[in-house]
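Any read-out appearing in this document is the output of simple, stated calculations on the displayed coordinates, not a laboratory observation. These numbers come from a predicted model, not from an experiment. Cβ atoms are built from the backbone, for glycine too; each structure is taken alone.
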Structure P
Amino acid sequence: MQLHLLGITYNDDEIPRVVQLRTLEWDAFPVFATRSFAPIALFWIPWWQLMIALVALSVVWCPIRNRIASARVSAFAALLNMALVAVPANIIVGVIFFFLGRVLEGCVALGWNLIATVLSFAYPPSKESALQNRILSKVEGGFIE
């Protein structure tokens, strides 16, 4: 069996890991999806407002995450927020903040991947992930996404 997701084909050995990763990312999607973009938002809003916005999004997200589960959205967010994109973007933004004399924002930008990872562990895991079930049903049913 194979899984096709955003033009990438995963074989039998890779599917369980891909499903697990996309499920973990989907459970904490508001925080995960901001790995590359939250430091950029610090140019316009203070860090504490960013945190309040993430908490508000998280409160809204938890009850609806299984109703709107999407493997494509999760995979697309994973491509945008992979370490090869997020880390260099955060370093560049952090250095810009340091040159502007905004040391706190620079530290937040440089450490955002760690902050996002810690925040993602604060999410209550879903008992049975709809995203995991949808991906596995597509693999077992022979559907290609």
Structure Q
Amino acid sequence: MTRFDQNARQLVSAANLLAISSYTSMTEALPLLEKIAGTEGTKNWDFLMTVAGVGTAFLMIADRVPEPQQPEVSEAIRCSLTSWDSQGYDALRDFVVFVKRNVDGGVDLSNAIGSWVLWNVKLAAPEAEELRLASPIGLYLLHSFARWWDE
């Protein structure tokens, strides 16, 4: 098993741990986030931030994992996500499509990542004021997972 395989198998657990531990600090730093999250806040947050963390690392595979190992790493992530939550892989696919579409449209990567989280936490398009939270959320995930595949 290569280091990339090991990292792929550990990714969902690491992203889930970060998601669970981030809600309180993020809502304290960004009070509007708690209002957006509503009564199901932590449950939705944990799922969405886990998927966004995995998705952030997933987006880096093409640049950081040798091409021959990319299919195996991607499959390991799919299996881990599906084992963790039956909707996990579908959410990852939605995340990747959303982020790529936004980045291709000129949106900064951190804003695209954070916007996906906000959109799905709110279950509606975020208002302009709410979108100001996208960058800090996206940067948090980028700092945590963009270099996941590096030694």
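What the table shows:
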item: Comparison of P, Q by distance in nm of label points 7 Å out along Cα→Cβ at positions 102 and 118 - largest value held by; result: P
item: helix-only ellipticity at 222 nm (-39500 (n - 2.57) for each DSSP H run of 4 or more, over all residues; to 500) derived as -19500 - corresponding label from P, Q; result: P
item: Value 0.20, calculated as FRET efficiency 1/(1 + (r/R0)^6) of positions 30 and 78 (r between Cβ atoms, R0 = 25 Å, to 0.05), assigned to which of P, Q; result: Q
item: Source structure (of P, Q) for distance in nm of label points 7 Å out along Cα→Cβ at positions 22 and 134, computed value 0.9; result: P
item: Comparison of P, Q by distance in nm of label points 7 Å out along Cα→Cβ at positions 38 and 62 - largest value held by; result: Q
item: Structures P, Q, by distance in nm of label points 7 Å out along Cα→Cβ at positions 70 and 94: label with the highest value; result: P
item: Structure (P, Q) behind the derived value 12, 37, 30, 16, 5, 0 of P(r) over Cα pairs in 10 Å bins from 0, in percent; result: P
item: Label whose coordinates, when relative contact order in percent (Cα under 8 Å, 6 or more apart) is calculated, return 30 (choices P, Q); result: Q
